[in-house]
Structure I
Amino acid sequence: MSDKHVVRIIGGKYKGKLLPVLQAEGLRPTPDRVKETVFTWLQNDIENAKVLDLFAGSGALAFEALSRGAANLTLVELNSDNASNLKKQANSFEETNQIKVLNEDALNFLKTCSSKFDVVFLDPPYKLNLLKPALKLLLEKDLITNNSLIYVEMSSGDNESIAGFEKIKEQVSGQAKYSLWKKSSFLF
């Protein structure tokens, strides 16, 4: 796992900063083109946001959010080597004290978390079917508000819908379908 590649922050305070990423099975760093779209969607909501990157992977989305003014980040990553790499990356930012990297199972984290988040990034490994349980826990544990935005990425062939959520925007790029969700305004 010593081979590294990099992701680049594409906007904000740290625009152009390169972040080394471990090459690990199932790790799919979000491409710049997708990040650009996602942060255009979030541009009015990222400043001072409390951000959760639940299946952190490369950390590209969370660190991009920090660069664009997020107040604090919580990155949850199960792979211990990858979590160590994310901690090293977190220490390379001025806002080190605003970044928490946790090496634990994402669903266990949600079950014990008591914080509310303004923006949540959900990009779980496609084949593990973790998206639906994660979304349900966000609602059940009251970890999001009516104004919270949830970035969801899944395989382009998947078509998830979860009671209690509505899709605001959606696009497909290659094998990935990515969308922005929020709590539904309809009663279920």
Structure II
Amino acid sequence: MSKSENLCKTILDVRFRYLNIWEPVSINGSGARYSVGCLISKEDKASINKMDRAFEEAKKNYISKYGEIDTEIFKNPIKDGDIKDNADDSFKNSFFINANCKYNAPEVVNAKVEKITDKSMLAVGDYGKISVTFYPYHGKDGQGVAVLLGNIQFLRKGVPIYDKVSATDEFEVVEVEEDFLD
């Protein structure tokens, strides 16, 4: 391995849990960011191994940069979907990570690595790959490892995680008096 190779960077096979990839979005009052929530199947040992190696390398970088890890407060970005609070069925048998980037929009490509610009092509529940970099942080927001979003490759459609119901399916016609607001 060359010294210039980033051992914290990897490509993972994922199912998209949420996609804020076309415009940066502020979540819970944070600064606006591009972000993706990803589910990694516990059966995908290759992706899990790559994710674990990148995380462990980021922990080593933390120690070399900031010193000893305080295990009481150190944050791990890899969450177990089977024990996540308020998790729906899509989290079962999966690990979950959030990857984000403040400044650079991810490039989004299809299986042939052709750029996708049609926002309707990707949806929550679809499958693809993401490039991510695990990196250490230490500051007023705590200490731990976070995940930087790189690029996204859409591979195939999946069953939508959130079913959108049309208004015409939810409501019935209601007769309203003409002078109702007068």
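Values in this text are rule-based calculations from the coordinates and carry no lab data. Everything quoted here is computed from the prediction, not taken from an experiment. Cβ atoms are built from the backbone, for glycine too; each structure is taken alone.
Below, the figures for the structure above:
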| quantity | calculated |
| --- | --- |
| Test item: helix-only ellipticity at 222 nm (-39500 (n - 2.57) for each DSSP H run of 4 or more, over all residues; to 500) calculated as -7000, pick one of I, II | I |
| Among I, II, structure where relative contact order in percent (Cα under 8 Å, 6 or more apart) as derived comes to 27 | II |
| Origin of the derived value 21.2 (mean count of other Cβ atoms within 10 Å over residues 34-41; candidates I, II) | II |
| When Cα Rg over 2.2 N^0.38 Å is computed for each of I, II, the largest belongs to | II |
| Answer label among I, II for the case where distance in nm of label points 7 Å out along Cα→Cβ at positions 18 and 50, calculated from the coordinates, equals 3.6 | I |
| Distance in nm of label points 7 Å out along Cα→Cβ at positions 82 and 106 - structure with the largest value, from I, II | II |
| Source structure (of I, II) for mean count of other Cβ atoms within 10 Å over residues 42-49, computed value 13.2 | II |
| Comparison of I, II - label where FRET efficiency 1/(1 + (r/R0)^6) of positions 74 and 154 (r between Cβ atoms, R0 = 35 Å, to 0.05) is highest | I |
